Structure formats: structure tokens, C-alpha cells
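Each value in this text was obtained by applying a stated rule to the coordinates, not by laboratory testing. Every value quoted in this text rests on a predicted model; they were computed, and no experiment measured them. Cβ atoms are built from the backbone, for glycine too; each structure is taken alone.
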Structure 1
Amino acid sequence: MDFHTVIGKSDIKTFLRESWSISWPMTLIMFFEFMTGLVDVYIAGKVGKEIQAAYGFIIQLYFVFIIVGNALTVGSVSIISRLFTAGNKDDLTEAIYSTLSITIIAGFILGIGASP
């Protein structure tokens with residue numbers, strides 16, 4: 001089989017168009033998160049270089065956690081909404097309880113880890 005026969009150019013364009021139509025809000029959110037962090041680092045630099053260095057390090061960690069958190073929540077909503085519209089009550093219940101239990105456990109672990 002030839003690669004071009006399996007995936008035609010129109011299929012790729014359709015895939016990219018549909019992917020962009022779904023992902024543009026999250027891309028916009030991440031862009032504004034980035035711009036907010038950039039302005040924060042600039043303002044922290046006005047206070048002092050030590051504060052700017054500390055804030056620059058912390059904002060990188062925050063950005064990673066925000067991306068992971070957004071990916072998990074968007075993925076969870078996507079799975080739950082698909083199962084809801086499919087009408088499969090057993091899989092829907094399992095997905096909801098799995099999401100809630102993982103969220104509670106992760107929140108508990110991160111809460112204990114973040115406490116002084």
C-alpha cells in the first residue's frame with residue numbers, strides 16, 4: 001500500500017481543520033497564561049534580580065502543572081461527554097468515579113506535599 005492512498009491530502013486537511021476547531025480555545029488560554037507569566041517576570045525584575053530569578057523558576061513549574069491539569073481535565077470531560085452521549089451507563093459511571101477518585105487522591109497527595 002502506498003502512503004498517499006491510505007491518507008490523502010484532503011484527509012489531512014480535514015483532520016487539521018477539525019483538530020484546530022477543537023483545540024483553538026485551549027491554545028488561546030495557554031497563550032494568555034504565557035503572556036501573564038512573561039509580564040509577571042518583567043514586573044518581578046523591577047523589584048530585584050533575585051526575586052525575578054525565583055519567580056522565573058516558580059512560573060516554569062506552575063506552567064507545567066497548569067498544562068498537565070488542563071490536559072487531564074479536558075481529557076476527562078471529553079471521555080465523559082462521549083460516554084454520556086453513547087448511552088453506556090456502566091462505562092459512564094466507571095469513568096466518573098475514576099475521575100473523582102484520582103482527583104481526590106492527587107489533591108490529597110499534592111496538599112500534603114505542599115504543606116510546610
Structure 2
Amino acid sequence: MTKIKKDKSDAFRLRVKLDLCGGVMGPGKAELMRKIDTLGSISAAAREMGINYRRAWFLLETLSKPLGLPVIITEKGGSAGGGASLSEFGRAILETYDHCVTAAELNTTDLLDNLRVTLNK
């Protein structure tokens with residue numbers, strides 16, 4: 001049997017995605033939402049992630065539109081500046097996603113370790 005040649009840390013990785021009535025929540029959107037929550041700005045969050053503002057808006061809309069509820073709340077710019085924050089709905093989605101990831105990781109660690117051992121024999 002051929003052994004796995006990839007670095008073990010990269011070879012087995014759990015990625016959780018939630019389908020919420022057609023809006024898919026995954027690790028990229030979760031990261032974007034966390035950065036918006038921390039930085040208070042969609043553009044700042046997008047810059048930190050290396051994506052453009054338009055792409056960030058698109059990602060947020062693909063969650064909001066299918067469910068008909070906004071995941072972020074925006075304030076228009078001006079002398080006081082603008083900003084963005086997670087809506088109550090967006091915060092609930094992010095917290096649920098994080099709990100699902102934690103539960104999946106806890107419940108699959110042994111399974112993935114066993115698979116790694118089997119494939120490396």
C-alpha cells in the first residue's frame with residue numbers, strides 16, 4: 001500500500017458547511033463575519049482577508065437573501081463615519097456554526113486518526 005505523502009496536518013482536515021435554506025455558511029463566511037464583528041467594517045474585514053469589498057458583500061448576501069434576514073447591520077458613512085456589525089440573526093448563525101464545528105471536531109478526531117493510521121500502514 002502507498003503511504004500518504006502529504007504533510008499529515010494538511011492531509012486530514014474537517015471542513016463544516018451548513019446549508020441554511022440554500023444559504024451556505026462555511027469557514028470563509030465565518031471568518032468574514034468574525035472580522036466584521038471585531039473591526040466594525042466590511043471594507044476593513046475584506047482587506048484583512050485579501051478579498052475586495054464587492055466580494056465580501058456578495059458572500060454576506062448569499063446568506064441573507066435565502067433566509068430573508070440580514071446577517072449584518074450597516075451604518076452610512078459621513079462625518080461620524082460608517083460601520084457594520086453583526087445583526088442578531090448573523091450572530092446566531094455564527095454562534096451556531098461555531099458550535100457545530102466544535103461538535104464535529106470532537107466527534108470525528110478519533111475517526112480521522114484511525115483513517116490516518118490505516119492509510120499509513
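Figure out for me which of the structures 1, 2 the number -19500 belongs to, where helix-only ellipticity at 222 nm (-39500 (n - 2.57) for each DSSP H run of 4 or more, over all residues; to 500) was derived from the coordinates. Here the read-out was taken from 2. Out of 1, 2, which has the highest value for relative contact order in percent (Cα under 8 Å, 6 or more apart)? With respect to relative contact order in percent (Cα under 8 Å, 6 or more apart), the highest-scoring structure among 1, 2 is 2. Assign the value 3.2, calculated as distance in nm of label points 7 Å out along Cα→Cβ at positions 27 and 107, to the correct structure from 1, 2. Source structure: 1.
Out of 1, 2, which has the highest value for distance in nm of label points 7 Å out along Cα→Cβ at positions 51 and 99?
Once distance in nm of label points 7 Å out along Cα→Cβ at positions 51 and 99 is worked out for each structure, 1 has the highest.
Looking at Kirkwood radius over Cα pairs in Å, for residues 35-74 alone over structures 1, 2, structure 1 comes out largest.
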